[in-house]
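Please go over the structures that come below.
What follows draws every value from the coordinates through simple rules; no lab data is involved. All values reported here derive from a predicted model rather than from experimental measurement. Cβ atoms are built from the backbone, for glycine too; each structure is taken alone.
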Structure I
């Protein structure tokens, strides 16, 4: 399938120092996602954070594409719904990541839809 992208959107973060990142919106992104990763990665460990519904629909496909690129993948999922987007869920995800020996060289990828 052909990759189709809209123009990237720049998001500014009010932080010190100021930071920004791009969001890519398009079709057939999963097979091509690794080309959007930083070029200076110091490790090959990657955590995909997503909710259970997105995990079922997309995470396994993404995992296969990234494993072909040489990444070690760990998927950390949480229940669906706004009520789970809170400090307790964050702590649970962090504990899962620590249990898998994630460190500062681990790339974290948020897989969301909508």
Structure II
């Protein structure tokens, strides 16, 4: 499966809108995600056998309500699809007046032999 399929399926049960890259709806809280890097990670005889997939999940909210609960649900959901949490940053986007929690994850996927 692709990382997008995995991430979308994992985050959808959280009960917030989930969107790849940007969200154009009107919900006061939502989740976006994107891949910020992908690179070969493991090699056998100079041939890549595994690739690292690096994903950022962003939790957006007009209020601070339920942020920690949704944050915990995101960590749990991403762990269930074998993504490890690398970084979390609490932000406030003053231009759009929204709380923003940026979470970065990575996972190593074994490449299928050809």
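For the read-out Rg and Dmax of the Cα atoms in Å, a value of 15.5, 52 was computed from one structure; give its label from I, II.
On the way: I: 14.8, 41; II: 15.5, 52.
This figure was derived from II.
Given that distance in nm of label points 7 Å out along Cα→Cβ at positions 34 and 58, derived from a single structure, equals 0.7, which label among I, II identifies that structure? If you can, show how the numbers build up before the last one.
Values: I: 1.9; II: 0.7.
This value belongs to structure II.
If you work out distance in nm of label points 7 Å out along Cα→Cβ at positions 50 and 82 for I, II, which one comes out largest? Could the numbers behind the result be given before it?
Values: I: 2.3; II: 0.9.
Across I, II, distance in nm of label points 7 Å out along Cα→Cβ at positions 50 and 82 peaks for I.
Can you tell which of I, II yields 3.8 when distance in nm of label points 7 Å out along Cα→Cβ at positions 10 and 98 is derived from it? Mind showing how you got there, number by number?
Details: I: 3.8; II: 2.2.
The correct label is I.
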